[in-house]
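Read the figures in this text as sums done on the coordinates, not as results from a lab. These numbers were taken from a predicted model, which means no experiment stands behind them. Cβ atoms are built from the backbone, for glycine too; each structure is taken alone.
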Structure I
Amino acid sequence: MVSAKRRKLTSFIALGLLLVIAGLIGGCSRQESTPEKTEGKKLSGTITVAGSTSVQPFSEVLAEEFARTYPGVQVDVQGGGSSQGIQAVIGGAADIGASSRELKPEEKTSGLVATTIALDGIAVIVNPSNQVNEIALAALKDVYMGRINNWKQLGGSDSPITVVCREAGSGTRGAFEELVMNKENISNRVIIQNSTGAVKTTVAGDEKAIGFVSMAAIDQDIKTLKIDSAEASVANVKNGSYKISRPFLYLTKGQPEGLAKAFIEYVLSDEGQGLMQEEGAISVK
């Protein structure tokens with residue numbers, strides 16, 4: 001009996017020691033995780049993100065939140081268009097280039113690494129008073145080529161179409177040319193605007209105007225047209241029924257490193273992707 005009691009007591013003590021040891025190990029693990037987070041907070045320095053004006057508003061929000069997490073880091077966000085952003089990162093003037101179009105073949109040979117941070121649809125917009133509610137993709141192409149020049153030809157009023165377009169080098173225009181124009185030239189009679197906001201303002205103030213902007217820029221001041229019966233919506237971009245869609249890209253010269261890597265990882269995190277969605281982009285997760 002004594003031997004049995006001793007064995008039980010010994011087993012109890014051994015179990016107690018194991019639990020204490022496990023607790024100490026767990027405590028050490030938790031304590032070790034704290035310095036890692038603290039170390040992350042010590043990130044410091046400045047990086048520049050430059051390029052697409054469609055991506056710019058998202059970059060600005062992401063940069064602001066990133067700076068709250070890492071107070072020692074400053075992310076300078078600049079516009080200029082996708083092509084300028086690509087050239088800026090190639091030339092070393094920017095740490096990250098922002099593009100709202102795919103890279104051209106000649107750009108792919110420059111050692112750039114592209115990271116898709118979100119998806120976007122390109123919305124075709126008109127003045128809210130316009131009677132037309134949808135347009136065929138082929139007809140849209142004809143409008144921008146100058147073959148269709150009156151709203152009557154599209155089922156609207158008998159009035160000339162004011163065609164508004166982004167400038168050469170714009171990622172939105174580049175994607176539009178690729179997805180809609182199919183290598184045909186846009187008419188030289190279109191009104192050129194150098195930003196998403198300028199296109200919206202022009203269309204909102206002209207009952208005869210048509211333009212195209214990032215789907216994330218849609219608001220009550222403009223009306224979107226269905227394309228081949230598909231609405232410009234997140235669901236239709238994801239299921240492929242809305243044909244005018246594109247990626248939002250961050251570009252680095254070689255694999256991202258340092259602060260650029262940390263920022264891109266943040267953008268791809270659940271928090272970063274949540275912010276993108278809140279601002280109107282389509283998450284890649």
Structure II
Amino acid sequence: MTDTSYTPPKIWTWDAASGGQFANINRPISGATQEKPLPRGDHPFQLYSLATPNGVKVTVMLEELLELGIQEAEYDAYLVNIGEGDQFTSGFVDVNPNSKIPALVDKSGEIDVNIFESASILLHLAEKFGYFLPKEGASRTKTFNWLFWAQGSAPFLGGGFGHFYNYAPEKFEYPINRYAMEVKRQLDVLDKQLAVNTYISGDEYTIADMAIWAWYGALVLGKLYEAAEFLQVGSYTNLVRWAEKIAERPAVIRGLKVNRSWGEPSEQLRERHNAEDFETKTQDKI
């Protein structure tokens with residue numbers, strides 16, 4: 001073990017200079033830092049997000065609903081640049097007091113409904129439109145099991161492994177090994193589940209697949225943290241099969257582009273207001 005020993009002080013204090021890449025947005029208090037309203041479009045749903053895994057869950061769900069021909073699921077998607085602190089504007093905090101993407105406003109009813117936390121958004125949309133969530137019985141419970149598994153497990157992949165392996169200002173053996181071990185255990189859990197199921201909770205593609213694929217599909221397909229070789233993700237053959245199958249879905253291909261502000265221009269759609277935007281807009285045109 002080569003890590004430098006650290007003795008915590010009796011009372012923790014905030015060192016604003018710490019935190020590495022995200023030091024400018026990490027803070028121990030909540031609330032808005034600036035007064036700025038959110039833009040609003042004309043569609044029933046207003047999405048404020050970024051194409052990180054948590055954001056991708058929701059854009060994939062919305063595009064899947066539209067792929068089914070459900071025009072009532074049309075949405076406007078606005079980019080929230082978390083690196084610049086857009087999540088701390090007064091308008092965003094009004095929708096999500098936790099200041100995390102994604103945040104969705106459902107304005108299809110008599111009153112606007114604010115929804116935050118990606119799993120809550122997936123559930124809201126699934127129950128509203130009646131797709132991607134079994135309506136009753138054991139299949140519904142299994143879907144909930146895996147949806148909430150994703151919510152409890154992904155922080156170990158993102159805030160744990162991803163932070164210490166990819167973002168931390170210094171690399172230390174102990175946290176990287178600790179979280180790598182847990183991520184590989186999670187990959188093994190998924191691989192064994194998919195050895196006997198086409199999709200995560202059975203034969204049907206559900207919101208559980210969307211939630212898990214956004215994180216773990218990206219990881220095993222080499223799209224997250226450049227850690228595929230380090231974690232030997234190719235050994236999880238059932239998981240890779242599932243990830244590749246979902247990646248081919250037209251709605252997933254579109255969903256990955258929405259609110260994306262990095263990569264090739266053809267991979268980016270910073271704002272989305274209509275289906276035609278995928279054909280007509282690039283990074284430079286928005």
Exercise for the section: Have a look at I, II and say which one yields 25 for relative contact order in percent (Cα under 8 Å, 6 or more apart), as calculated. Expected result: I
Exercise for the section: Supply the structure label, taken from I, II, corresponding to log10 I(q)/I(0) by the Debye sum over Cα atoms at q = 0.07, 0.11 Å⁻¹ with the calculated value -0.36, -0.68. Expected result: I
Exercise for the section: Assign the value 20.0, calculated as mean count of other Cβ atoms within 10 Å over residues 116-123, to the correct structure from I, II. Expected result: II
Handout entry: Structures I, II, by distance in nm of label points 7 Å out along Cα→Cβ at positions 84 and 100: label with the highest value
Key = II
